[in-house]
Structure 1
Amino acid sequence: MSSTAQTSHVELPGGGVIWVVLASELLTFGLFFLAYAAAYGAEPEVFQSAQANLHAGWGTINTAVLLTGSWLAARAVQAHPAGKARPWLAAAALSGVAFTGIKLFEYVHVFELGITLSTNTFWFSYLFLTAIHLLHLFVGVGVLGWLAATYDRTQTDDWADTIEAAAVYWHMVDLIWIVLFPALYLVHP
């Protein structure tokens, strides 16, 4: 009696490549977070004093903006089978533009205080981590914007995976901010 073994594989949303990218990015940011935690532990007074110059309200608004953007990206994935993903993709990209505007407003406030990367360990960490996050956000905005702009003209069978991959990437950007926000703005040991 012979039995035929059937193998089934689970399709990851967006394909396997985006998950490799996601894992490497989360590992990289995880190392940055560990370095931040070690620096905070070494200089808690410096960090607490510097954090007092940040406005948690702006960080809270940016968190809401990014969470909304993730919801919009998820809606794009759901709307794609009906051919109606474009407005959701565009709105998700615009949430990234709004986040950027708020973050630039915050940077202006920080720079008006005379703060630079070399002011102290907290400000180096804040500027470095938020700038790296912004670079990732720009990639997401670019991809979502391009998908929205070319949605009707270039749609192929692969677009479901492409839109899912863009949404997964956008959720990663959101997840990183969800860790950055409390670490930078709220945590006071």
Structure 2
Amino acid sequence: MSQQILWIHGGNVHKSYEDYLEFLRKREIEKEDLIGRKKWINNLQHDLGDNFEVLSPRMPCGYNAKYTNWKIWFEKFFPFLKDNIILAGGSLGGIFLAKYLSENTLPVKIKATFLLAAPHSDDYLGDFALGDSLEKFENQSDKIFLYHSEDDPLVNIAEIGKYSKALPKAEKVIFKDKGHFNKIKEFPEFVEKLKSLE
């Protein structure tokens, strides 16, 4: 039986529809956005091999995300999930997993959860904002890993400290030069950690 990994990508939240439109007007587009940027996540299945099954669904309205929409969509995946799943979320995907698992019980056993460059409370998070306790999350996941990079231009490195305080059993991994993890082409450290959990 293959080891399942469910990856939840990041996204953006806005205070109002006008803020969202302004974001669209100001967002700069690079050629890689049009032809497909070569990112580590696109190669994750290949890098891990046949003993793994990587699920990476598109979440609704990534540029103007709403927690309730993501929650509804996420729960549609449940029939496909197996016990001992590994969950991983990048940026907004990370805080989504933290919030969902702090408020709900996943119907399968969680082997590990990875939060990569996840915001905690440093900026406007709308309905993704976390509650007071992450205890239910910590109790559901056998292992929790917090990944962040000191040079992250989008989510301040201080956010990992907030998660670490709320999740005292979590393993903290800090890099110096991986930014927001969204532009690197390879992520061998993450791949090796996943393989070690197989």
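No value in this document is a laboratory result; all are computed from the given coordinates. Values in this document were obtained by computation on a predicted structure and should not be read as measured data. Cβ atoms are built from the backbone, for glycine too; each structure is taken alone.
Here P(r) over Cα pairs in 5 Å bins from 0, in percent was derived from just one of the structures 1, 2, and that gives 1, 7, 16, 21, 21, 19, 10, 4, 1, 0; the source is 2. Once relative contact order in percent (Cα under 8 Å, 6 or more apart) is computed for every structure in 1, 2, the highest value turns out to be that of 1.
One of 1, 2 was used to calculate distance in nm of label points 7 Å out along Cα→Cβ at positions 80 and 128, giving 2.1; which? This value belongs to structure 2. Out of 1, 2, which one gives 13.2 for mean count of other Cβ atoms within 10 Å over residues 24-31 as computed from the coordinates? Of the options listed, only 1 reproduces it. With respect to FRET efficiency 1/(1 + (r/R0)^6) of positions 88 and 104 (r between Cβ atoms, R0 = 25 Å, to 0.05), the largest value across structures 1, 2 is given by 2. Quick one: distance in nm of label points 7 Å out along Cα→Cβ at positions 96 and 152 came out at 2.3 when computed from one of 1, 2, so which one is it? Derived from the structure labelled 1.
Here volume of the Cα convex hull per residue in Å³, for residues 48-135 alone has been calculated and equals 85, so which of 1, 2 was it run on? Source structure: 1. With FRET efficiency 1/(1 + (r/R0)^6) of positions 56 and 72 (r between Cβ atoms, R0 = 25 Å, to 0.05) computed over the structures 1, 2, the top value is the one for 2, the highest of the group. If helix-only ellipticity at 222 nm (-39500 (n - 2.57) for each DSSP H run of 4 or more, over all residues; to 500) comes out at -9000 when worked out from the coordinates, which of 1, 2 was used? Only one of 1, 2 returns -9000 for helix-only ellipticity at 222 nm (-39500 (n - 2.57) for each DSSP H run of 4 or more, over all residues; to 500), namely 2.
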